[in-house]
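Novice: The structures come next, written out as structure tokens.
Nothing in this text is a laboratory measurement; each read-out follows from the coordinates by a stated rule. Predicted model, so just to flag it, every value in this text is computed and none were measured. Cβ atoms are built from the backbone, for glycine too; each structure is taken alone.
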Structure P
């Protein structure tokens, strides 16, 4: 099978994974974090699981850029730097910020996550950095790049801040859950997911690419059902949970 056919198959798989994830996760929550439950087999320490699971998404695009993309101009380098801003933080910083009381990670979820990160790492690396995919230097001042970059950076900031708010609450409550009330938590239950969705929507816009759109689609399909599950969990656990707070989209849903 040619590299182009492999790439096409990987993209199709990502879109199918997104649709399948939405269909499954709308009815049953992925069993990690606050939704961890018995019956899902062996578990790994959360910190180790996150470090190892995110490695393919960090390294595969980096290697493919060096092999295929170096010297193609500043635009592909900018794409890679945006990508590594997120995955550098998620791979090498986020795991070490997890509270000591973080629940373990099911092995099956770890394996599925590692497989997906391998697929998306390849799709981004091959789709954006292979020979023949040319972005002129002028792309860096195009409306798509400028608007997408602003959305990505805003989403990244929201994601980082919201995670920090949750982390401080966990650290001050002995590992239990409390009602967050800072930043966008005043408006939605899961601003960290909103931020990540904004990031990858922005990445899809700034690259104006099919692999970018595939990842944005998967991110929405994966995180929207989890936001709904977290929102229901807050409402069930806290009788005084703010009734006007939405799950994911301020003032809407």
Structure Q
């Protein structure tokens, strides 16, 4: 079977993927993510957690270090290879199972298998069929299991296209919620789906989930002066403010990403 454009892209960037997220902004973003993950983790360490679109293993490794058994699933074998090397180097390979799987087709996993699922890095937005992706997540989760997923924020996409003067993409995004992700290689250009807060809620509630929380990542305009985050005291103070504000409905449009926390019903 031929590889999708999305798989081709992540195969190519796997060796340098982690380097793309080494900045004060992304450290802040990841701190917000980890806060929400930690407060929703299963109480039982034998619980099985599925990390969908887990890439090079940033969250799988942290969860394994915390004592959980993780299944890291990703579309790209080369991303999985990087994650496995990191797990071996940190003596965590015995806590992580690696599986090549598309979020829209997770037939390798049985119904009602996992106690929790996370989908960070926006794999639902990258999916060819986001609706099918959410239904697959619902299928593999046990009843009452929690899912925490991030997606691209439609309002952020609109702002970026307006700033860049890309009116064709702006019109397409508003009309369809989708736009092409352009890379240097035309064979790697794939569609992204952006969501408004209301669209994200409906995607999950109409497919068997109860929404527990919806937040923005991140709502503070930290990119306006992200060098401030290099100071640890300033970082901690801003993180405290972010965690106080990031679920406020009126501020969700400021965020580049949305994150939904929900429970299978």
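Novice: Distance in nm of label points 7 Å out along Cα→Cβ at positions 127 and 191 was computed and gave 1.5; which structure, P, Q, did it come from?
Specialist: Only one of P, Q returns 1.5 for distance in nm of label points 7 Å out along Cα→Cβ at positions 127 and 191, namely Q.
Novice: Between structures P, Q, where is relative contact order in percent (Cα under 8 Å, 6 or more apart) highest?
Specialist: Between P, Q, the highest calculated value is found for P.
Novice: Going by distance in nm of label points 7 Å out along Cα→Cβ at positions 47 and 215, which of structures P, Q comes out largest?
Specialist: Greatest value across P, Q: structure P.
Novice: Here's a follow-up. To which of P, Q does the computed value -22000 (helix-only ellipticity at 222 nm (-39500 (n - 2.57) for each DSSP H run of 4 or more, over all residues; to 500)) belong? Don't jump to the answer; show the numbers that get you there.
Specialist: Numbers: P: -22000; Q: -12000.
Computing helix-only ellipticity at 222 nm (-39500 (n - 2.57) for each DSSP H run of 4 or more, over all residues; to 500) on every structure in P, Q gives -22000 only for P.
Novice: Assign the value 7, 29, 38, 23, 3, 0, calculated as P(r) over Cα pairs in 10 Å bins from 0, in percent, to the correct structure from P, Q.
Specialist: Of the options listed, only Q reproduces it.
Novice: FRET efficiency 1/(1 + (r/R0)^6) of positions 15 and 239 (r between Cβ atoms, R0 = 30 Å, to 0.05) was computed and gave 0.15; which structure, P, Q, did it come from?
Specialist: Of the options listed, only P reproduces it.
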